[in-house]
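Any read-out appearing in this document is the output of simple, stated calculations on the displayed coordinates, not a laboratory observation. Predicted model only: the values in this text are computed from it and were never measured. Cβ atoms are built from the backbone, for glycine too; each structure is taken alone.
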Structure I
Amino acid sequence: MHAIAFGSRFYGKTDCVKGLFYVATKFGHIDYVPIIPNGTYCIWNCDGVRIETSIPFSGKSILKGFLRTWMSIIGVFMTLGCLMFREIPHMAWLLGTLAALCFLIVLITYLGQKPSLARALFLASCIGMSPERLAEHYLNDPQIIDLM
């Protein structure tokens, strides 16, 4: 018998500054399917300890959290429907196209993971990180050099 899992988890990872921090939203979930966003956090490591700092809700993170999960689920069901209706070519084609579209949306949500310079500076200030430390990751970016 299957036990239903309830709880909260992070979904919608975005605004990643490799080696420093990223943004994710904690969702209430049922069987690991995000239902209700509970808060957005900037997640970073300090001396090997994971720290979750609450920040204002991020629409981008919430949208990515929902889209990645729900489009994956819908895409799987559309694929199964395509296989079930393979004897009806128009229906199989429609369901297959919708499944491909769902999986394409999931892939698109992984583009643009790096935050803009302004967003990175805002997130760094939220966690108390100096702009100089952030600048180490943007050394070749002319925008940060103009700010210093």
Structure II
Amino acid sequence: MPVKESLTLCFAVESITDDLIKELDPMVMAHWIEVGNPSRQPNVVWNAYKKAEEIGILKIFTVRDTGRLVGYGFFIISPSYHHGGEIEAMQDVFFLQKKYRMGRAGIEFLKFCDDCLRSIGVVLIRHQVTPLNDWGNVLLRIGYEKAETNFVRRF
């Protein structure tokens, strides 16, 4: 499991365990409140994430401050259907508690995720940001480029 420590912060690749889920649950709600639709409550299907990890298409990255979970990033790994032989990663969720967004913690966490994904053969990483919490400027600053705009319709 790759690990990088930075002062009191520890970045790691973790497996989805029941203990990690217990740590994630309250953070998921905080994340949802910040970027979600207040009329819809999150209902995370943890077993689906477990299965995705089991078959090798999910990577989970965490940030801990002296052992306490303060951020996470989930990425879905898949072959490119447009560029045969290439592997892509798509960010499913990415969250860092507000007090850790100042300074370089977020950038260091993003770079850690990038390095780990690159080490397993990923050649393209996609991130989504919401209009309510647009942190695209951070991605641009570390070398990402704006490539697409996504639209959704809810029924």
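Structural remarks
- Test item: Rg and Dmax of the Cα atoms in Å calculated as 19.6, 65, pick one of I, II: I
- For FRET efficiency 1/(1 + (r/R0)^6) of positions 87 and 111 (r between Cβ atoms, R0 = 35 Å, to 0.05) computed as 1.00, the structure of I, II it came from: II
- Taking distance in nm of label points 7 Å out along Cα→Cβ at positions 23 and 119 as the criterion, the highest value among I, II goes to II.
- Of the structures I, II, the one that -9500 was derived from, the read-out being helix-only ellipticity at 222 nm (-39500 (n - 2.57) for each DSSP H run of 4 or more, over all residues; to 500): II
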